[in-house]
1. Among 1, 2, considering only mean count of other Cβ atoms within 10 Å over residues 233-240, which has the greatest calculated value?
2. As an exercise: Cα extents along the principal axes in Å, for residues 177-240 alone, calculated from one structure in 1, 2, equals 45, 30, 12. Which structure is it?
3. Can you say which of 1, 2 returns 4.0 when distance in nm of label points 7 Å out along Cα→Cβ at positions 201 and 281 is computed?
4. With mean count of other Cβ atoms within 10 Å over residues 321-328 derived from the coordinates and found to be 16.1, which of 1, 2 does the value describe?
5. Figure out for me which of the structures 1, 2 the number -9000 belongs to, where helix-only ellipticity at 222 nm (-39500 (n - 2.57) for each DSSP H run of 4 or more, over all residues; to 500) was derived from the coordinates.
6. Using mean projected area of the Cα convex hull in nm², for residues 113-304 alone, single out the structure from 1, 2 with the greatest value.
7. Out of 1, 2, which structure matches 18.0 when mean count of other Cβ atoms within 10 Å over residues 57-64 is calculated?
Structure 1
Amino acid sequence: MCNGRRHLTAVLFAVCLGVACAAAGGTAELLAAGTEPVRVVCLGDSVTGVYYHTGGRRAYPEMLELALKRLYPNAQVQVFNAGISGNTTIDGLNRFEADVLAHKPQLVTVMFGLNDMTRVPLETYEANLAAMIQKCRAAGAETLLCTPNAVIDTPSRPTARLLEYVAAMRRVGERERTPVVDAYAACESVRAEDAFQWLLTMSDEIHPNMTGHKLFAEKIAQAISGRPVSLADAGPPEPLLPHTLALLKEKKPLRIHAMPPFDHLAAEAMKILAPEAQVEVSTWNVEGQSLAQIEAAAKAVRELKPDWVIVAVPASAAAENKEQFVRSYKWVLNYALSFAHQEWDCIAIPPSVSSPELTPEAQNRDRLERILIRSQDLGIVERPAGDTRPPLELFTAWLREQVIRQGAGMNP
């Protein structure tokens, strides 16, 4: 996966239009000076907003803020996420004053197209993008257009139709002399060279996961600064269990929904670390099921509205092939999360934590699961190399570390 990320980063650098690196010069100068606040607004649809496909706690706008702070350590930068699921450029224009200009931004990024292609005529899409650019100019703000990402071809969003909207954005950028960060071309280059590696950057058929979002943020940051930046080492946001630890600290009941053996192990760990806590554990039964069956059952998790979900897909869960495994496993993670901003905690645990002795095939799946968990920006429990501790001891040690970091009022 690391090689795939390096390749995708290189491609993104290559496809950003040349004007992008100079177009946000005013913003770059303010960031470099560090003497006054710099506000960036990222306007878009569900790919921009914070939803399940990136773990429910952040998306590329939040990662862009991190990237800019790495590039400009002294900058006073704040990035506002103005992405809303289902939106088109029509919706974006309707809320432009309230959601964009009200922040008095120096820079606005615009990413639309995946919904426009289903219900907004091409000429209207172009006109709306141009109108957004003009509104930004009138307010003294710079603009960066970002093409929609590549998708897995479906009847509702065929690639041939999407390409028309990608080309339309490029045309608007050329006509308006506005830079375009071409995320679509970057994704397509990766898919052409290694389709499986590209699948690992997607959360579902149309939404990139956090791996894809990090790369969008890196590219936009480079377009602003003219310098590359890497977010490869950026782990999931901490605390990993904000809801769980808050409930324990407030001495409120905690409901855990977990796949075996972590239904029992979570209960035991809580007895050790928080013996007075009111903990209710429900079992997410996966015994003897294929991965497709586990995926289907995962659809019911959101209705439960638990406080903490523990995903631990067993190595025995069969899939037809590697591609089907990736698709189903990603949907298990997606359904384990609330639709939008994270309403409960979710972590995932690969098979090696339950058993240090895995077959070569299970070891390969274990490595793939770890890649997918990190790509979803979720907390993960892992067994260090050579560690033979029993699962309960390993899991309790991980949970204890979370408690110590956050001081949740449990026994350290």
Structure 2
Amino acid sequence: MDKIQINGGQKLEGEVSISGAKNAALPLIASSILVNGKTTFTNVPNLMDIRSIRLLLEDLGADCENGDHTLTVDGAGINKIEAEYDLVRKMRASILVLGPLVARFRHAKVSMPGGCAIGARPVNMHLTGLEALGATISIEHGYIEARTEEGLTGGEIYFDIPTVTGTENLMMAAALAKGTSVIRNAAREPEIVCLAEALNKMGAKIAGAGTAIITIEGVEKLNPVEIRVIPDRIETGTFMVAAAATGGDVTINGCVPDHIGGIISKLKASGAEVETAEDRIRVKGTSDIRSIDIKTLPYPGFPTDMQAQFMALMTVAKGNSVIHESIFENRFIHANELLRMGADISISNGNYAMVRGVERLQGAPVMASDLRASASLVIAGLVAEGTTLISRVYHMDRGYEAIEKKFQALGADIERIK
């Protein structure tokens, strides 16, 4: 397996362009199941997860054609309603095909998603939502089966806690349901808004995306269109933190500053200079990094997907910081690897981390445990003395396109070892 090798100590300087958002592209690509024709997606990141969902759609019968950061999906040939385990197990987001399949074909059979290194992500809210739309749900032999004889009908859906994939799945399902559906306590992430705008472009009637209440008036069919994937706000945040951690000066192009207000606020509080324009952000780091406290929350709060990167920053801050992970359990696995590099971190109650800033980190062999943990280890490697060798970087390839090449362009001494 590939590894990433970093010789730390270089300040990052220059410009970097942000790729399309994985977490926006996956539901958008799943939505092509709803269309009896060709849907074209642009600004698609070249990632392992994108390849996984393309293979899944092809197995269902769709004709997929890749271009330069484009993907065209022809859903006219879909002739299978079963998403098999061997394809679903590679990516939990595969559950996103459940809603579109049952909406269009009135029957879907999708393997239960497997385990996740950062904690349980139960799909029960997806299933109760589909039941509210008139589907009959059964779970046997590791598969979820959803049926509806007369097609889905509008209904009231309430989430106990906001769920991003649940909101996306049910928004897609309700788009072809008869009548009006209302999702209450919906997730409000920019990726939700991106999907709703895409569905509306296809002919859906969705209002309220980006708020806690989404209303969907069902339509008979959706039409082929071209859709552009929004920039990746987590990749944006990762490069911002890396610039701040190394005391660098980096301009990040092709991003949406409005999507990352919480990240910008926390970086400024840590002492970094942050300048924003319509589609770019400039971050200037400082040698005097201040400790800050963080609590992860659903959007628009501080994103759980940036917690690991900020922990890496806090390891070299002056003072002590407390990081409270309130979204997922088991999301401090990367702390053990940072300890190997000389960080001073203690975990309490499973979801609190006390980070005591040290003068410097030291390069060491470390292992990535999940996607965002891998990013935190890259940031730590960039500021550490000596050489850091990161294994299991296939986690990173799920969500960051050519990250080592982008860091090389900013002056980092980083390379991929085959």
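Quick note: the coordinates plus some simple rules give every number you see, no bench work behind them. Values in this document were obtained by computation on a predicted structure and should not be read as measured data. Cβ atoms are built from the backbone, for glycine too; each structure is taken alone.
1. Once mean count of other Cβ atoms within 10 Å over residues 233-240 is worked out for each structure, 2 has the highest.
2. Details: 1: 38, 34, 18; 2: 45, 30, 12.
Working through the options, I get structure 2.
3. Comparing all candidates, it corresponds to 1.
4. That value comes from structure 1.
5. Checking each candidate, the match is 2.
6. Numbers: 1: 16.1; 2: 12.7.
Of structures 1, 2, the maximum of mean projected area of the Cα convex hull in nm², for residues 113-304 alone occurs in 1.
7. 2
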